[in-house]
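Q: Structures incoming, each one as structure tokens.
Quick note: the coordinates plus some simple rules give every number you see, no bench work behind them. Predicted model only: the values in this text are computed from it and were never measured. Cβ atoms are built from the backbone, for glycine too; each structure is taken alone.
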Structure P
Amino acid sequence: MFASVPNPIPARMKGLNRAEICDVNFIEFVKAWSGKVDATPAADEAILEGSALDARGFRELFESQLVSRHLDLMARVLRVQNKVFYTIGSSGHEGNAMVARLTRHTDPAFLHYRSGGFMAERFRKLPGMDPVMDSALSFAASKDDPASGGRHKVWGSKPLWVLPQTSTIASHLPKAFGTAVAIEQARRIGHALPVPDDSIVVCSFGDASSNHATAQTAFNAAAWTAYQKLPAPVLFVCEDNGIGISVKTPGGWVARNFGQRPDLDYFHADGLDLAAGYGEVQRAVEHCRRTRRPTFLHLRTTRIMGHAGTDFEIEWRSVEELCAVEAGDPLLRSAAIALESGLMSKEEILGLYEATRAKCFAAAEDADRRPRLQTLDEVMAPLAPYSPDAVREEAMRADYADRRVAVFGGEAKLPEHQPPRHLAIQINQALHDLFAKYPEALLFGEDVAQKGGVYTVTRGLQKAFGARRVFNTLLDETIILGLAQGYANMGMLPLPEIQYLAYFHNACDQIRGEAASLQFFSNGQYRNPMVMRIASLGYQRGFGGHFHNDNSITALRDIPGLVVGCPSRGDDAATMLRTMMALAKVDGRVCAFLEPIALYMAKDLHAPGDGSWLTGYPPPEQAMTFGEERVYHPDAKDLVVFTFGNGVPMSLRAARSIEAKHGWKVRVVDLRWLVPLNEAAIARHAGECDRILVVDEGRRSAGVGEGIVTAIAEAGYRARPFRRVVGADTFTPLAGAAFLVIPSDDEIVAAADALAAG
């Protein structure tokens, strides 16, 4: 138990900053301490009898705790001077420094935002690094911040393998689990890891966040994996401070909820007492590394000084409760250990305390003088890198001819030597091709292995490349995308499959908040290269409802940095996939490849049996330029139709009717790339034609069409006669009623009639 803490005087109770109270409490506690002093232990002796922590380790941990605390105190003071822009602190959680000490700097870490102690201690792992200055630069949003380049206050470090993130509700747990699985997967496919083979993954979060659905899906997937005796060396560290902003966690809930979970090995450690807690943290870390099993470390912590600088706890907590919380300050216990053990005198402790304060404030003042981001270009620089020449070269690279011949079963069986085929077959051929090209590629999702996917698009891939590279997952889109991020973190090229576009919405934040943001918040130091395949869009006959006929691309178009492409024919699918894989490989881009379900098996365009929608397979040295459109009838100038996906064959059919009816020559532009839209191409085609029609199967209020219209308007072509054919603002019903709410050939012709009528 803690020694008694002097009660703050009544004048301090209301109106005084609680950070100041905690600061004064520590000083008064040390000055007033009058306990018994034991014989001073040697550096390699236990700090207290029975402790697993030696004196050297204790002193360094105590120093890390003080660094963390004074960074918090500094932030509270300098925020009001507009020199610091972040005040969510680590006070009360400084015991997580034990986790840092007992793990390696090559153990990838995904951290809770109260990880100042962890970071200060991990900085010891490499010489010449300064946790105080690095943290001060981050607090000050300086361009010199080595973690994010001034884009956000994040705990992160490339050399220390702390991947920057802004997760506040445990959305980082799935990718932490995915990274742990990836460490083991690499060995199975012969991939060279960027970390040692016996690394574990550290993932910390709060007790309140442990209840979140995203966290629960990670715990479930970890247990599901362990149940099958598959390695998943992730150390889940639940830092239990008993409260989520102002919502209290029921006493004993975390232990009750996790203490007896099968296949999630539970350890409890006291994070408020370094001498007592160190041994259990050590056991948990060693267990995770040795057994390669998911491990749950329940670390007792507290939260002092409120959730952040704007959280005035006195407004919603009683003075008595606040005093009780502050009496449990782990720094008071660490000071008591230092004194009881005889390791440090009062003067030494107070001297170290004030020296640490001075160092933090000096670093903060220095950081405030450093440059901050000044231009939009600076802000966006790491968001969406694109190296056109290198991407083109990689996409067209075809130096794997022998592997291709082996995969396809002979020179004569190569797909470019086969007759024209439909979209699904050509995607399948392209995937075989890319797996021969990229030995680090993995394809996974629901039903993709033996079955070959719901629409057989992945048929034969597992047989050709084995279950280590093509495999089924549990039915959980969040985990599928978490795995993808994990594999990407470890240098592989994942191709996760989301079975339907509507299912993506179940897991959107894994792309929006996590994968697509990593390059931005790490200033380009970390990346999540992947090509996410999604069976998409509408027009399925005899099947559907809104979960299987979903045209909502808006959620994808709203994700900064994401690449979204949608081919409508087989040859485009193959060349687009090559370019997306090159974008991922070269520039670390996150890509979404939308596959129109209704066109998977389409063979004909104008009449049954015409075979006009079959295409040949482009040889491997051909690739699509990023952003490039396909133009049908490029010399036509009477009407231009901008469309994509299912809208392409519809518009081509309608164009025949329009020409017969009005005598117009119709240009159809298949945009193919939906994010980012090629605004220059849109403007060019709009400027060359007399009339404009946009065919967008998305909803009227939220589709791709708005981006097309904006590009036309901003290019100065507002006066052109214009119409839009779009889906209705409703969910898609079942059966034939579905065709009442999505565009049709006849509606396109009717829109042209309206243009003709003026």
Structure Q
Amino acid sequence: MSLRREDIVRSRIEALLSELEALPRSASVGASRLPREEALACIEAAYTSRLLDFAARELKNEGRGYYTIGSAGHEGNAVLGRLLRVDDPSLLHYRSGAFVLARLAKLPGQTPLHDTLLSFCASRLDPVSGGRHKVWGSLAAWIPPQTSTIASQLPKAVGMAFALDRARRLRGLGATQRLPHDAIVCVSFGDASCNHASAQTAFNAAAWASMQRLPVPVLFLCEDNGIGISVHTPDGWIRSQFAARRGIDYFEADGGDLEDAYTTSARAIEHCRRTRRPTFLRLRVVRLLGHAGSDVEALYHDEAQIEATELRDPILRMSRELTLHGLASGAELRELWSATDARIQRAAVRAASSPQLSSTAEVVRDLLPPEASVVQVALQSRPLEEARVLLWGGPDKLPERDRPRHMAMQLSRALKDLMLEHQEILVFGEDVAKKGGVYHVTTGLYETFGVGRVFNTLLDETMILGTAIGAAQLGFLPLPEIQYLAYLHNAEDQLRGEACSQRFFSDGQWDNPMVVRIAGLAYQKGFGGHFHNDNSIGVLRDIPGIVVAVPSRGDDAVRMLRACVAAAKVERRVCVFLEPIALYMTKDLHEKGDGAWSFDYPSPGNVDELCEGEVVGETVFGTPRIYLPPVLPAGRMGPRILCVTYGNGVPMALRARRGVAADVTVMDLRWLAPLPTADVLRCAHEADAVLVLDECRRTGGGVAEALLAALAEAPSLRGLPLRRVTAEDSYVPLGPADRFVLPQDADVSAAFEALISEVASLTRSR
């Protein structure tokens, strides 16, 4: 048996076309319910998609192409490309060639055939991804690019559908005004992907919303080919799971029967558009040529099985159908196939010789940190004074006129100001509405701004983040809340694989601006244990292009939250705002009642600050806060130590430095991605030693490893004593046992003393 089936599949199609060409044209025009124009458009998209699959493998064999996951056997999805409107957002999986070609044919000036070949060759001229990946996408046709997705696009599709009708209720906030009031969202996937947790959470959320009569106009397009690489889907599995599923309406069609696929898809689309209910369309298809060019199907299918599938090739069935019903002659189809093949061969030569990405700068352009000066300008804006006075109940009740307060209260006030200023902000998550959040940070927002902008979600972090992505792509500015850092790990792929990759894989054309608020880190007392004291942020720092902010005090929290909103709004960034739970209600620093960790509320537009003994950079975005050492008592001298820390480590370091004979400067990093490494190195040049105090786990959990590596690699700092204090590589236990795995004041004091001794020893040796 031949291991390569492309030539066999192709020769079978061409033999049939020659056979049909020799037949007289049928006189049965009108016997089909399929309009001739639509039939020809679908078959052209199907032919083009199949021939592009062949070209992809030829380019790969010649060493000029890099992608061979094709759409062969799924060409029936062309009917969806024709029937859906170009302003129905569509989130498509990788076997959507015919869908995309049929859809783009409805728009003038598009060159999808040439563009697809550019993507096969990883050309930087590829208009979709700029040569970063083979993805289906189009800004003009509302197709946000997806990579090799395994169901992770479903949660954001449901979120987008939810946001569509929410925007209509809110009178068209943001970019949703570009979409008609009856637009729907289509999301496609394979039968094997239905079993993935990301898919199940999307189906569940859609049904959950539907049961509450909330409009969620999403069309789930399941292209059921019966196999996931080599693992078969049980016969009848998809129908058994979805045909009678409450809250989701079910349709089914044969993707190889053009008339059935077209008419059934039309009914499903009309139903979804009219009822605004989640709709599931199972399109029965086949998979030809294996999973990809590298997949040897003969390892798990025998020759009889492979040939039986190939005989169900939709190109064969559609070609016969069109001639049988008189919608096209065999000669027309033969000419269409040959002409399309010739165009692809010519375009492939040009694509293979086109330039590719040639530098690191080109590759990472869309992952660079936000421009601080742009963010600073945005920060200087403020809501109308009259509206703000009305919001707070009078000029004397403005929060900046109140006494110093703790972080939780100041964050709550900041959210209220931000929602007044930015009408596109949505706040949502578990318990954020009437309850006001577990720690009352969202208190009063629901009553002030209403259920349209502040709402509870089901208990599902994947869906919370999926909703944020979908809403962001429609013009909202989501501020979702993840209740605890430990809960993020259930859903982290929605940030890593979806939200933050969008700019990269779309060449900066699509983005998902949002600020994800997460309560986290450790030292929480009375309500402890691992799930409420998670001290690992490695999963966040692993994400290219993300912004991670960690405030340690109330006034900084306000400014930094504003900076994140500005970065999301003007720089279109995904920001994570990590709020230390243990510092929410902290008012004191050294002694009970000293009020030294309570701070004034910064009025809107307040960007910079210079406090006694503390220095902040030119803009609040991306710069650390530096606490200069206090004036030492007469006769007390010591080395200059720089302590670099963040979050709970800041008040800990300030307490610990009081009892040591050294000039200790404490640097609050505040921004953990991207790290302000240049600021650390600059300050380290003025120090005799550096201590990194990292409350997260020693191995991969925080920032200590990255900072120490940067310090060690700096030629001018060689020989500088370095030390770190970190948490142990352990989960956080319940109760007082947490002190055995988390840094304590005494640990920091001991590290200072060790550095003092090391500096003294080095001084003596010189």
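Q: Say we calculate distance in nm of label points 7 Å out along Cα→Cβ at positions 566 and 622 for every structure; which of P, Q gives the highest result?
A: Numbers: P: 2.4; Q: 1.2.
Biggest value here belongs to P.
Q: Moving on. The value 22.1 for mean count of other Cβ atoms within 10 Å over residues 38-45 was derived from one model only; which of P, Q is it? Provide the component values of the computation, followed by the final result.
A: Working: P: 12.1; Q: 22.1.
Clearly, the read-out refers to Q.
Q: Quick one: distance in nm of label points 7 Å out along Cα→Cβ at positions 22 and 654 came out at 9.1 when computed from one of P, Q, so which one is it?
A: Working: P: 6.2; Q: 9.1.
Among P, Q, the structure yielding 9.1 for distance in nm of label points 7 Å out along Cα→Cβ at positions 22 and 654 is Q.
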